[in-house]
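Each in structure tokens, the structures are laid out below.
Just so you know, all these numbers are worked out from the coordinates, no wet-lab data involved. This one's a predicted model, so the numbers in the text were calculated from it and none came from an experiment.
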Structure P
Amino acid sequence: MLRCIVDLQGLKLFIEQVTPETPSAPEPPYRGLEHLGLAVNNLDQAVSDLESKGAEFLVPPRTARPGIRIAFLRGPDNVRIELVERTAAE
């Protein structure tokens, strides 16, 4: 997988090549951004806070791999927002 990381004064932008195995994009109307990811220190607290404000979670908190927990919520224009908590791998 080809990945480019752009560091904008501490804000990291990951741009990845789409591989042939990648599932297709959602049904139209859909353009542009597939998802955006935000790092959080406490995923469960972030999810709880956002749910209390009416956020709709598409994927509840789960362990993606050791040391990485993620969740996805629906953002404006149906763009998925990924919350990522990185911890020391056990």
Structure Q
Amino acid sequence: MDRNSITQIRKEMERCVGKRIQLKANKGRKKTIIREGIIENVYPSIFTVSFENEFSSPRMVSYSYTDILTHTVEIKLMPGNYNNVAL
């Protein structure tokens, strides 16, 4: 894996902290989830996303930058954010 591309993905994610996103995750065996959430934090190896569930309690989920690199996770900024960039 190219180290520079993971670093570039992390820098893009740092710019999106606190913004609303739409996340599409491939869970395998034809299972795909699409949810809206907010990027809470960015760490050296992972980033965290906060989702609201049907009980109105926040749920924190973490993903790796390699998930984006391998297209297991796709992220789009929601309208209303000025820098609309798809990862």
Structure R
Amino acid sequence: MRIKKDFTIQKVGTSYVAVAVGETSKTFHGMVRLNDTGAFLWKLLSKKDCSEEDLVEALLGEYDVSREVAARDVHTVVKSLEENGIFS
């Protein structure tokens, strides 16, 4: 999985917002609001192709969280991004 190249993410207040730019903005008209964990995963997914397990391992290395919680959070973010056509 990897985020389409035509998205940008910015911190707005205490949240992060991702919006489509370029060609993708012609078909994706919304925005994605993310918390710190979601933004961390987004940034990884925008740099390289990652599996859910890769993302779980990255969360475990960055946050003090159990594998179960990390796996659940990763799955929730990935499912939402898939449903919204964010992956290339």
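Hey, helix-only ellipticity at 222 nm (-39500 (n - 2.57) for each DSSP H run of 4 or more, over all residues; to 500) derived from one of P, Q, R reads -14500; which structure?
Here the read-out was taken from R.
Once relative contact order in percent (Cα under 8 Å, 6 or more apart) is calculated for every structure in P, Q, R, which label goes with the largest value?
Greatest value across P, Q, R: structure R.
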